[in-house]
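Take a look at the structures below.
None of the figures in this text is laboratory data; all of them are computed from the coordinates on show. Just so it is clear, the model here is predicted, and its values are computed rather than measured. Cβ atoms are built from the backbone, for glycine too; each structure is taken alone.
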Structure I
Amino acid sequence: MQAPLYQLEGVSRCYGATRALDRCSLSVPSGRVTGIAGPNGSGKSTLLSLLAFVERPDEGRVLFQGQEEHPFSPAVRHRVTLMPQTPFLLDRSVFDNVSYGLAVKKDRTDVAGRVRRALTRVGLDFDAFSGRRRNELSGGEAQRVALAARLILDPEVLILDEPTASVDAASSFLIHQAILAFAALPGKTVILTSHDAAWLDSVSDEVLFFFRGRRVTEKMGLMLFGPFAKDPASGMWAAGTGQGTIVVPEPPSADAVAAVPERCLRMGREEGAHEAGFDAEVRETALQKGRTGARVILTGAGFPLTLSCPANQLPEPGRTVRVSYPLDSVQWL
């Protein structure tokens with residue numbers, strides 16, 4: 001079995017009193033696309049900064065190819081590159097922005113040709129875009145220029161924080177294609193985050209789920225943040241969402257968060273004994289990378305949720321379906 005590219009051993013990272021990552025241990029394989037999912041504040045961006053060796057952990061170790069590494073280590077310099085959620089473009093031409101990393105490395109080999117190829121990989125025409133300034137670009141075009149500036153460096157590991165946040169549909173598709181093309185090259189690894197569950201599934205070989213700075217071993221399809229109230233008549237607990245209620249077991253504390261693993265959610269049938277259910281509207285559907293199933297994104301009782309279903313049983317967007325789950329499948333985070 002191939003050794004993992006990264007290993008995190010008991011890693012914690014704090015910002016003041018906030019523990020962004022809490023004793024996190026995991027491994028990331030090489031040659032694959034690994035997605036990182038979770039709600040805001042779950043530690044995703046902090047994890048990417050540690051994997052890119054932009055920051056040091058306060059506790060624990062980050063191993064790269066079996067060796068503990070740190071920021072500015074020669075062993076990882078130029079091999080790992082990070083594109084943050086809001087990448088910064090210099091107030092220069094697109095050509096200068098894309099070639100900036102080569103200039104820093106004092107690499108002058110075929111710069112124009114490499115810029116042309118990098119722009120082509122993200123769907124931007126060299127002749128039309130190379131002379132433009134950043135204020136002449138749309139948000140999606142600027143994001144693709146930032147990605148081209150990373151691709152031109154030919155890193156072994158490409159780390160992307162929300163690469164399609166606030167971009168148009170065409171740019172999202174072109175970024176998706178550029179990531180898959182890069183990942184298909186020998187010896188390349190991609191690690192990325194996205195709040196778009198369907199998009200993340202379509203590009204990732206594996207998705208790791210985080211919550212409150214820790215990795216959750218199972219991918220959650222439904223999360224409820226409460227508050228939870230007990231129905232005096234039935235004795236059941238539920239979370240009110242403004243559009244309905246979702247039944248849960250008794251919460252262990254006032255600030256507990258209820259979660260149901262994606263594998264426990266069932267769509268299209270009424271609940272049986274010891275099950276609960278609610279109505280949800282299908283928002284979108286998407287095929288999953290390398291899998292026979294498909295991803296369904298629903299809006300039910302005021303929140304988005306995701307679940308999988310056979311590709312030949314995809315419901316149409318806009319349709320209302322019943323979602324059920326066993327009450328004993330609810331986990332408290």
Structure II
Amino acid sequence: MTTLNQIISEALKEDIPQGDITSLAIFGCKAAKAHGVFIAKQNFILSGVDVAEMVFKTISPHIRFHAFKKNGSRVFKGQKIATVSGPVDLLLKGERVALNFLQQLSGVATLTRQFVDAIKPYKAHIMDTRKTIPGLRLLQKKAVRHGGGVNHRMSLSDMYLIKDNHIAAAGSLKLAIQKVKQHGKHTLSPALPPQGGGVKRRLIEVEADTLAQVREALVEGVDMILLDNMTPAQIKKVVQIIAGMALPVGARRAVPLLEVSGGVNLKNVRKFASTGVARISIGALTHSASAVDISLDIE
């Protein structure tokens with residue numbers, strides 16, 4: 001997994017591969033010190049303020065950065081988010097990179113919070129997916145958490161998720177599950193994986209888009225079933241099936257958690273949450289979140 005240091009270093013190399021020639025032309029090698037203020041131009045949920053600070057500290061450890069708001073906090077239009085002080089040429093070197101991270105990550109956190117708020121008081125978790133901007137998964141998934149969401153698997157290495165193409169290539173859902181169990185020496189557990197990965201015993205989730213596939217997954221035994229592009233009415237039927245499962249005393253086989261994905265938006269997410277599912281995964285959290293409006297005013 002790419003580290004935060006690597007992400008920031010690559011972003012700075014991309015923006016200033018051979019220096020900031022405009023600032024160099026105007027200020028030369030002895031730029032005066034300046035003070036900058038990050039100002040919110042709209043209401044949003046903050047994410048990435050620590051990343052913005054690290055951008056400037058990477059440019060120079062002598063730059064001073066002070067945050068007024070913490071990640072995950074609600075920011076209102078006109079409020080100060082942070083200040084930064086140092087040689088003006090160094091502040092201008094970090095300006096755009098810091099703002100890019102702040103605006104994009106806060107957009108993810110804000111959209112996530114909108115979904116979280118939309119399903120209250122239902123108990124389903126709003127979850128992200130792997131549909132992230134290449135290279136920014138670590139930060140985007142952190143932003144989801146700042147917005148009150150929960151992370152799904154960080155990578156293909158974290159857990160087994162048998163999808164439609166796996167099933168088609170394997171020949172059947174049953175065969176795909178059996179192969180995975182043989183590979184992982186799987187034992188069932190109802191526990192969710194820790195946020196950000198690090199699963200000791202990798203869980204098995206299977207994607208199902210029909211009731212027949214759901215029943216087949218239940219027969220084989222899995223940790224989670226992802227109900228793909230099903231309607232709320234179809235999902236309620238699955239919830240009823242799961243609720244009616246009778247397990248013998250001492251059985252090691254667990255009732256699988258239900259996850260919904262596909263076709264979920266802010267207008268209908270409440271309907272999906274009302275079905276009683278445990279998880280609702282939404283790709284739009286990371287691939288379609290709009291950047292928020294933040295400015296850095298140099299004084």
Structure III
Amino acid sequence: MAVPATRVETRVALGGRGRRVGPARWLGPDYRLGFLFVSPIILSVLALVAYPFCYAVYLSMTHKLVGMPPIFVGLENYVRLAEDGFFHRAVYNSFLFTFSSVFVKLLLGMAMALVLMTPIRWRAFWTGVLLIPWVAPTVVSALNFLWIYDGSLGVLNYLLVRVFGLLPQGVGWLSEPGTAMASVIAVNVWRGFPFFGISFLAGMKAIPGELYEAAAVDGASTVQRFRHVTLPGLKNIVIIVVLLSTIWTFNDFGIVYILTKGGPGGATMVMPVLSYETAFGAQRLGEAIAVALYLLPALALTIVVLARYMRKGRKR
């Protein structure tokens with residue numbers, strides 16, 4: 001009479017531990033213990049991030065005034081914004097402010113890293129000096145530039161008019177539509193390019209020196225070594241830094257609000273400032289949150305595309 005094989009004997013006969021089913025097939029045999037360990041973090045994220053975000057999405061679909069109960073209106077706030085010319089201008093200004101700032105920071109940061117890679121005197125000292133704009137508080141930096149840009153008593157006009165004689169009279173850098181956006185972008189660039197420079201410098205130091213030596217032996221010029229050795233070695237760092245800076249710059253509220261409050265005439269009105277003015281100026285909280293969330297899908301899609309590109313680059 002044949003005796004049926006036990007489960008253990010069957011696993012041994014198959015040469016393995018048996019076929020896993022359910023979550024254990026993908027997460028491993030100890031997935032329950034893992035969930036137990038990370039459950040406090042998951043609950044904290046749900047309480048501090050997921051719930052406020054979901055509640056914000058709900059409020060964006062309501063007519064919510066300060067001190068009044070919300071009235072659900074569906075997508076009315078989003079439809080109104082899609083037809084609002086002032087909102088369109090804020091979207092345009094936001095993209096202009098973001099991409100112009102990030103592009104200039106990328107160029108200046110790369111130049112800063114290349115200079116600091118050369119054997120200059122007091123290199124550590126100059127590295128620390130160049131980090132000052134990045135570590136200085138936003139409010140302090142913006143107030144300093146508010147004084148520098150002042151049309152009557154500002155240092156910039158004093159230098160350009162009285163010292164160097166490049167202008168016949170002072171310019172209202174923050175009060176004229178033609179110069180306000182460029183002035184605000186310059187402040188954001190001044191604050192942000194050290195982050196690019198330090199990140200690129202760290203990446204350059206991680207590139208093996210043998211690659212540069214081999215390229216030099218093959219007769220590659222300085223430009224060719226930069227193009228074929230330095231840039232490929234910095235590819236992932238460039239993507240990460242540009243992605244982070246794009247998110248930070250797009251959400252930059254302090255510099256624009258302190259310098260211009262979105263003026264003159266909406267010339268520097270960006271979406272974070274418009275959301276703030278709608279919420280605390282007009283006291284329309286629902287519409288203000290809709291402004292803040294309007295471009296979230298596009299930004300999320302951009303992040304996903306860049307993340308997938310980085311993953312493919314690593315596999316190569």
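Data overview
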read-out: Comparison of I, II, III - label where distance in nm of label points 7 Å out along Cα→Cβ at positions 169 and 217 is highest; value: III
read-out: Given -19500 for helix-only ellipticity at 222 nm (-39500 (n - 2.57) for each DSSP H run of 4 or more, over all residues; to 500), calculated: source structure among I, II, III; value: III
read-out: Computed 18.0 for mean count of other Cβ atoms within 10 Å over residues 33-40 - originating structure among I, II, III; value: II
read-out: Source structure (of I, II, III) for P(r) over Cα pairs in 20 Å bins from 0, in percent, computed value 28, 53, 18, 1; value: I
